[in-house]
Structure P
Amino acid sequence: MIPERIIADTDLLVGYLIADGSSEPALKKLMASSFCYTTVVSAAALFGYAATARQRQSVYNLLGALKILGINARSAVLFGELRRSSPHLGADDCFIAGLAIESRLPLCTFSPERFSGVRNLRLYPASGL
């Protein structure tokens with residue numbers, strides 16, 4: 001069962017933006033049944049990928065449909081703890097995992113293995129959508 005509230009990882013957002021119409025994007029399926037969040041880290045990544053004005057507008061449009069979770073002082077503490085306890089995680093993934101833990105929301109991703117071993121992080125594999 002898909003959780004009522006969930007965080008969409010960057011990979012779901014990218015998949016939605018590059019969808020060619022041949023199949024329904026996983027994010028669209030997720031949004032049909034859950035209130036979806038993403039992180040400021042994922043939002044920044046999307047803008048980093050958007051090379052044209054049209055692509056940036058598509059990112060704005062997508063992010064307008066999601067609640068974006070930001071970083072605060074508590075997030076920074078948790079980020080530091082994750083950097084020490086999960087050295088296999090990159091900085092962006094530490095922030096994403098930290099925001100999911102802090103907000104007590106599961107993280108939906110196509111790459112749950114990236115977050116293996118992160119304590120208190122609930123994962124929902126996007127492959128199940």
Structure Q
Amino acid sequence: MTYEKLFEQFLKHREYVSNYSPHTILTYKLAWKHWTTLLGTTEISHTLCREYVIKMRERGIIPASCNTHSRAMNGFFKWLSECEYSEKFHIKYMKEPLKVIESFSDEHLKRLINFKPKNTLTNGYTPCFC
């Protein structure tokens with residue numbers, strides 16, 4: 001059986017047996033399309049797993065997106081192995097750069113804490129509904 005047919009079975013299993021969301025199924029489909037487009041084959045090997053990541057990076061795909069595609073393909077590889085259709089394959093994930101979020105300055109924090117909204121309907125007074 002070809003990997004193309006096995007991938008169709010994999011999608012059916014994920015959709016109907018495992019009840020994965022349509023978004024997850026779409027992610028699997030896109031990853032498979034990437035695999036076949038970038039590598040020009042539906043075959044799977046350890047060499048092709050490494051080549052897949054290289055081709056994605058050459059195309060300018062950021063590490064986080066590479067990891068998303070790799071996770072999807074690893075799901076397929078794991079299923080193939082569990083069903084004894086092939087040996088175990090795995091794409092190693094890339095290290096992603098840390099995002100540093102700038103924190104508020106002391107002045108900004110004081111302004112946030114001391115902020116008192118003006119109620120335009122009551123001319124700045126807070127109505128009491130006692």
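Here log10 I(q)/I(0) by the Debye sum over Cα atoms at q = 0.09, 0.14 Å⁻¹ has been calculated and equals -0.45, -0.67, so which of P, Q was it run on? Structure of origin is Q. Here FRET efficiency 1/(1 + (r/R0)^6) of positions 73 and 105 (r between Cβ atoms, R0 = 30 Å, to 0.05) was derived from just one of the structures P, Q, and that gives 0.95; the source is P.
Determine which structure produced the value 3.0 for distance in nm of label points 7 Å out along Cα→Cβ at positions 1 and 113, calculated from the coordinates; the candidates are P, Q. Answer by label: P. For relative contact order in percent (Cα under 8 Å, 6 or more apart), the calculated result is 19, so let me know which of P, Q that is. Of the structures listed, the value fits Q. Among candidates P, Q, the computation of helix-only ellipticity at 222 nm (-39500 (n - 2.57) for each DSSP H run of 4 or more, over all residues; to 500) that gave -17500 used structure Q. Given a computed value of 1.09 for Cα Rg over 2.2 N^0.38 Å, for residues 17-80 alone, which structure among P, Q does it belong to? Here the read-out was taken from Q.
Every number in this text was worked out from the coordinates using simple rules, so none of it is lab data. Predicted model, so just to flag it, every value in this text is computed and none were measured. Cβ atoms are built from the backbone, for glycine too; each structure is taken alone.
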